[in-house]
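Values quoted throughout were computed directly from the atomic coordinates according to the rules given, and no laboratory measurement underlies them. A quick note: this is a predicted structure, and the numbers were derived from the prediction, not measured. Cβ atoms are built from the backbone, for glycine too; each structure is taken alone.
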Structure I
Amino acid sequence: MPTAALIGVLLNPKYPDSATQLDDIDEAARTVGQQIYVVNASTEQDIDAAFASLSQKGIGALISGVDPFFDTRRDKIIALAAHHAVPTIYGQRAYAVAGGLISYAPSFTEAYCQAGIYVGRILKGEKSADLPVVQPTKYELVINLKTAKTLALKVPVSMQLLADEVIE
């Protein structure tokens with residue numbers, strides 16, 4: 001959404017990592033000169049109110065924070081994004097598979113493989129405290145073209161070619 005003047009950010013202030021997520025999003029927005037509007041939701045009612053607020057503000061797109069609470073309300077969040085016609089990017093592949101527009105997230109497959117390697121090292125006698133902390137190195141971009149069509153969005157072919165998965 002390169003023409004979006006205002007991008008919304010949906011976060012759960014009760015989730016311990018939300019402050020870090022907001023700092024990262026805020027820094028990225030400042031870097032590219034993008035204005036953001038943050039809404040918080042930590043209850044079912046907050047989610048409804050957040051989308052109403054986003055709609056009133058006239059946001060051009062939405063970033064949904066990563067949060068286990070949101071994961072348990074994934075279908076509701078996707079439905080509200082569709083109802084309000086808000087192009088939304090999510091931090092887990094499952095959202096795009098379930099009908100969200102786009103997800104950009106660490107590969108769970110790679111994370112599970114890394115966990116298996118760690119288990120193997122521990123079973124061979126290494127102490128878990130001696131193992132290095134590993135962060136994700138593979139991220140997956142998933143684009144749901146069905147949702148894009150519903151939102152009357154054209155996803156450039158160049159972006160589709162960059163995607164790890166395109167849902168048609």
Structure II
Amino acid sequence: MGFSISWVAVKGKEVEVLLRDLGLAPTGERDELPAESPIGGASLQGGWYVIVLDRYEHELVRDGVLKRISEGCDVVAAGAEEHVMCCFAVAWQNGERIWWSQHDAQQSIYNLEAEGSLPEGFDSLRRQRLEEQDAAGGTNADVDFIFDVPLDAARMVCGFSHDEAEPDEGFAVLASAT
């Protein structure tokens with residue numbers, strides 16, 4: 001079984017303002033791991049706050065929402081659908097998309113799209129994963145090393161990875177404020 005998940009991390013905006021902007025509110029409950037509840041939030045190192053959503057391509061990680069909430073702050077969002085090995089990551093700042101990357105193994109194990117001012121280290125990460133894919137057998141390999149590239153790019157910026165995260169205080173369960 002794999003993840004079907006989206007998340008958005010924000011730096012430079014008060015958590016209460018972010019939650020209000022997204023129409024979310026804390027329930028008072030907590031979870032240890034991301035995606036145990038439909039929506040959870042946690043403070044991260046470096047001043048980031050992450051909201052984890054229990055499905056891929058959740059409406060809260062769509063461009064219109066990210067553009068709106070990125071006004072006056074930094075936003076990194078990502079999603080992973082491990083059942084079909086596709087993922088994306090994107091960064092926004094002050095209402096402008098800075099970079100975007102996507103992998104879709106349904107198109108090709110080597111599929112990797114990227115544009116914009118990608119994070120420092122992206123090119124070497126891409127080369128390393130391509131070499132690992134080649135060494136594992138390329139399109140005949142039982143593993144998809146390219147899948148990690150967009151997700152690792154997001155982690156390089158904000159420090160969050162959906163499959164490694166266990167913030168000290170866990171995740172606050174969030175729900176619609178309406």
Structure III
Amino acid sequence: MGGPKSKPSSEQCELAKNLSLLGATNEKITELCGISTTTFDKWMKDYPEFTGAVRDGRDKANAKAVRSLFERACGYETIERTYETEVLYNKDGEPLLDEKGEVRVAKVLKKEVHKHIAADVPAIKFFLWNKTKTLDPEDQWSDKQNIDLSSSDGSMSPKEPVINEGMNAVEAMAAYAQLIKDTQK
């Protein structure tokens with residue numbers, strides 16, 4: 001369909017845009033447009049209408065994914081609707097038939113429930129990590145806390161046991177036990 005010297009048709013541009021909107025990879029776009037990867041790369045480089053179509057589709061798909069992630073991270077309101085099909089009858093109580101002679105049915109709303117979907121902690125973390133990763137390190141979001149347990153007078157500062165290579169196991173345990181006693185005072 002598209003050789004190396006060909007130009008993308010308006011149909012191929014539209015197809016590439018729609019496939020990009022659905023999250024298709026470059027390989028899938030080339031397959032469904034009937035072109036080689038070489039042709040795809042050339043069209044992306046040489047034809048702004050093709051490049052724009054692919055990028056427009058991807059930008060819209062990415063924006064939809066970000067919006068969905070944001071809603072999942074913050075929580076959102078939704079309406080759950082339940083439908084049932086009902087047979088349609090004429091005024092004499094006989095089922096109506098369509099042009100093929102099949103019974104006509106209609107989709108009827110039976111129940112509508114307003115729901116609140118709570119925020120999702122993993123989605124919140126993912127969103128914050130990605131939205132703050134370009135900031136200075138001290139402004140980036142992290143779920144790891146660095147707590148300084150030292151005190152100004154040193155009474156709350158962690159102490160290391162005085163254990164050295166020359167000690168045997170009994171002496172090392174005694175030094176560690178003494179450390180524990182000192183921290184409990």
For this session: Identify the structure, out of I, II, III, from whose coordinates semi-axes √(5λ) of the Cα gyration tensor in Å, for residues 49-128 alone was calculated to give 22, 17, 10.
Result: II
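Quick check on the output: 2.5 is distance in nm of label points 7 Å out along Cα→Cβ at positions 65 and 97, derived from one of I, II, III. Which one produced it?
Comparing all candidates, it corresponds to I.
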Problem set entry | Among I, II, III, structure where relative contact order in percent (Cα under 8 Å, 6 or more apart) as derived comes to 15 | III
Problem set entry | Of the structures I, II, III, the one that -0.83, -0.98, -1.07, -1.10 was derived from, the read-out being log10 I(q)/I(0) by the Debye sum over Cα atoms at q = 0.10, 0.13, 0.17, 0.18 Å⁻¹ | III
